[in-house]
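Structures follow.
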Structure I
Amino acid sequence: MDSLTIRPPDGQAGIIRVAYLVSKLRKNRIETQKSSKYYVAQFTGASFELPGYEEKDLNKNIELNFDHQPAQLILDMLSRSDLSYQEIEEKLDLHQFNELINHRNQSFYSTPLNKERLAACLQIASSTKPIDKLYKHLNPDGLLYFTDVKTHIDAYKKQLSDLSKNEEKIFKYINARISPYLPRNTKFKRKVSFFHINGADGWASGDVTALDLNYYKDNYEKLLSLLVHETYHSGQNAVTRNDETNYAENVQSFIDAVNYVFGEGTATYVEPPALKTTEEYEIAVKEGIVLMEAIYDNTINTYDIVRMRELQNKGVAGAGPFYWLGAEMSKVIVDEQGKEQLANTIPDGGVYFFKTYFKAAGKEKNMFSDTFTNYILNQL
């Protein structure tokens, strides 16, 4: 990219140089896409297939539906050419996009998102100006992935249609997957919004639970896994009891980290957000322990809020180590005490989850230090 900012020689030599640089960068970007563990780079033409499930596991008090509006709006805009900035900005005036922006402004995102950036990327993605077409060619996943969506617009439309046609079956499958790991009296309604944008394959903000469909293409196995994972979070939220205890600031910071491990870890046990080898899984669990012990040191032993947030971000960002640490703790609880006991921890939050884990693991299997364990058991 730096080389492309330098004016090339005049004539054929300059054209050849630009063509070489553009091709080299495009090849690099495509290879990076294909090597990603979290982003599906290409459509394969796969048909939709739904795994089996047990009807007896269904909870009739859980109601789910899809919200196609954000994704359909993006597809409608990118089906056209040379949209005006003003028209795009007006169409983005939706609650779902406001929550998207709120989510993408959290500290673990490297570049914040705002409506101006969102609209500008959509405008360039729809542009037929030669300079914009050149940029989209050399950066096929650029412009918040809108270049990719524009390029494969028909395949994305089919993807959205497949999901719409199979909604009822998908909802029953999700319900049956999550219900055994939630209290039997769980009751909630949840709408899952579909988007096409980069930054996260699945996320939640306020009352919006969302999936970014471009991360999945027609890999429906991966898509269904994230639907289960994110919907389980809705079940967690539906039964959570608010802890009204007024803790000191440093203690509350520690509890916040504990709750991250609990919330993401139990959801990861029910349905992992990504595939890991046994070795990768074990490494992530160990990294999670190190981070949690360090957070304890930087909240309870001494209070360094900046360092604590850095450690917490490392644990959470990109389905980080906290997901897998919490999943391993959940596994121990289920193996030793049954899935009903894991479900019973959900209303009472992270501290109760950790205490349940310590009891299930015993001294021999407990992965945490005695100091860390005793603090949670005796001080919280």
Structure II
Amino acid sequence: MNKLIIINALPTSKIFGEKLDAWWFAKNGFDVEFWDISELFFSEDKLRAYYGVSDDYQYIGPNHKVFKNRSDVLDGVEKNRKALFWYVTRFVKMDIIDDDWLLKYCNSIKIRYALQHFDPVDGNLSFADKIKKPVRRMRSAHKNRHCNPVAVVTSGQLGREQVSDNYKKAPIISIPSVKVKWAESDVKVQKPYVVFIDENIECDADALMLGIEFSSDVQGYYQRLQDLFSDIEQWLGKKVKIAASGKYIYPDPVKSFGKYEIIYGETFSLIQNADLVMGHGSLALDQAIVSKKPVVLLDDESFSVIKKDGVYDQAFRFRQEPLFISRVTLKDIDLAVKRDTSFYSDIVDKFFCEKGLIGDYREICRCEFEKLMV
């Protein structure tokens, strides 16, 4: 049986792990091992903070192995020379994780390894940033000059472009994005409704791990949200539902959201069947593009600079200005509901799925990985 070893240098959340779906590969023709090497890059306290947002937030893959030092990782690579390694970190956090030693070693003993670029980005750049963009691209390509992947898995035209910039000779495996749900879901709640995509601003895993603050007035933020939801229900005559990922379970939901219902683990389905989607900078908002749903992006007076950056990056993609929660008007909502979303098709092609590409991401990868293992 072909051996596939998946390596992640970041802490692996259940959300990302289930999108990657290593267990599917284990059930469909591969001898899979999942290697967690995050302890080489993050302290015990940071990892505890990251996984502490929920009791089962940590993803456990097939034949899960945790490594605590470099020598054990390199020994493991040496003992599995015939395997295909899929390193799922490089493109994501290559500026904060010093993993050159791993890839250089793989090159030195001719290990076959693939990389992934699941999240092509093209943010809201200032004029100065646009001038610097070519320089950043050259620096990124220079940093990756020693990489020799046998393939890079990515999505959309922009993903192909960014992979080609960094790994000029690497074959590209183009897939429909793993970040969204392509198949239609059953209606989970009574229609019609408006859905708000929750991002917990007090107990976000990444923020806790990195010591980042998202809001200077958490309770004020939640109160402003409740006031807005009340207005929305009055204006549209539709209930507001809260879509939460489940990575954080609110111990006292009434304190945060009052009377408004929180639904865990059904975010994609709720977006697919909503009449209007509201949120800040959540990656889950990408589902609204694929499902062609009107969106209202929200800012708040309490948000930190780093939180606002995420909101405005999303706004750039959606071609709209974020609205302050406390200043949203009936006119704003009316314009949002009637907004032409035909341009979403171009965004899908650019970020999520190249035109003409069909099929399940896992099946595409299985077919291409098997070719690489011959």
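A few comments on the model shown:
- Test item: FRET efficiency 1/(1 + (r/R0)^6) of positions 18 and 90 (r between Cβ atoms, R0 = 35 Å, to 0.05) calculated as 0.45, pick one of I, II: I
- helix-only ellipticity at 222 nm (-39500 (n - 2.57) for each DSSP H run of 4 or more, over all residues; to 500) from the coordinates reads -11500; which among I, II: II
- Top of I, II by FRET efficiency 1/(1 + (r/R0)^6) of positions 10 and 34 (r between Cβ atoms, R0 = 35 Å, to 0.05), largest first: II
- Structures I, II were shown, and Cα Rg over 2.2 N^0.38 Å, for residues 186-345 alone at 0.97 was computed from II.
- Answer label among I, II for the case where percent of Cα pairs over 40 Å apart, calculated from the coordinates, equals 16: II
- Among candidates I, II, the computation of mean projected area of the Cα convex hull in nm², for residues 162-265 alone that gave 8.0 used structure I.
Since every read-out is calculated from the coordinates, none of them should be taken as a lab result. Everything numeric here is computed off the predicted structure, so don't read it as measured data. Cβ atoms are built from the backbone, for glycine too; each structure is taken alone.
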